[in-house]
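Q: So, here come the structures, one by one.
What follows draws every value from the coordinates through simple rules; no lab data is involved. The structure displayed is predicted, hence computed values, not measured ones. Cβ atoms are built from the backbone, for glycine too; each structure is taken alone.
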Structure 1
């Protein structure tokens, strides 16, 4: 369970199986503040049995990607019926503004430092200190 879930975690696979809804619930659900609930993906097939040889002789995995739209009632019903398999990866994509907000949060301390330095310099040159 990676991406915009409340908890990033690997879930143990039980012999009875686990539905996509169960896995999402075990991870604490999607983060409502940051997840795009219409873009939850299950990536399946990153194993040797789905590999093919390329022209260059390298082995390439050809995973299958399923997309869940959890905004729709039909999507929620399908998630309850969708059985996960061992080694499946479940990924919740971020909402559209989340990446911008994260980038802005990274540069804000630097901008604050520059602003404070300019303010101190301006006051020192104008005799304001």
Structure 2
């Protein structure tokens, strides 16, 4: 199995852990986390109603970048889930661009029928309802 395939397999089978959310040198939102030993760096840009995301998986000096596909979607949804947790609240308050990221992934989830185990709206001031 090639390293790229192995990293994607780890991403599909492991739990994502959010490490940090920062601004890149070009003003993009940089979200870092990991799946076990696989590092994840996601660059997200939002400008004038347009958005773009690039996901990079890295292990032992090998990097696999992607802008579409099942693994790309899986990583974005995992980040979406992570930033909507109580631990992710601080990042949401600190980085306003995360609001656009959340809205973008929410739209992708609805369009593609992906199941997400978080509150329907995912707003930072809302708690998950216990109906």
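Q: Starting from the value 13.4: which structure in 1, 2 was mean count of other Cβ atoms within 10 Å over residues 79-86 calculated from? Show your work: numbers first, answer last.
A: Numbers: 1: 13.4; 2: 19.5.
Label of the source structure: 1.
Q: Which of the displayed structures (1, 2) returns the greatest value of relative contact order in percent (Cα under 8 Å, 6 or more apart) on calculation? Working shown, then result.
A: Details: 1: 31; 2: 18.
Once relative contact order in percent (Cα under 8 Å, 6 or more apart) is tallied for 1, 2, the winner is 1.
Q: Given a computed value of 4.5 for distance in nm of label points 7 Å out along Cα→Cβ at positions 87 and 111, which structure among 1, 2 does it belong to?
A: Among 1, 2, the structure yielding 4.5 for distance in nm of label points 7 Å out along Cα→Cβ at positions 87 and 111 is 1.
Q: Here semi-axes √(5λ) of the Cα gyration tensor in Å has been calculated and equals 23, 17, 14, so which of 1, 2 was it run on?
A: On the way: 1: 45, 21, 12; 2: 23, 17, 14.
Comparing all candidates, it corresponds to 2.
Q: Now a separate question. Work out the source of 11.1 here, i.e. which of 1, 2 gives that when mean count of other Cβ atoms within 10 Å over residues 7-14 is computed. Spell out each step's value before the answer.
A: Details: 1: 11.1; 2: 16.9.
Label of the source structure: 1.
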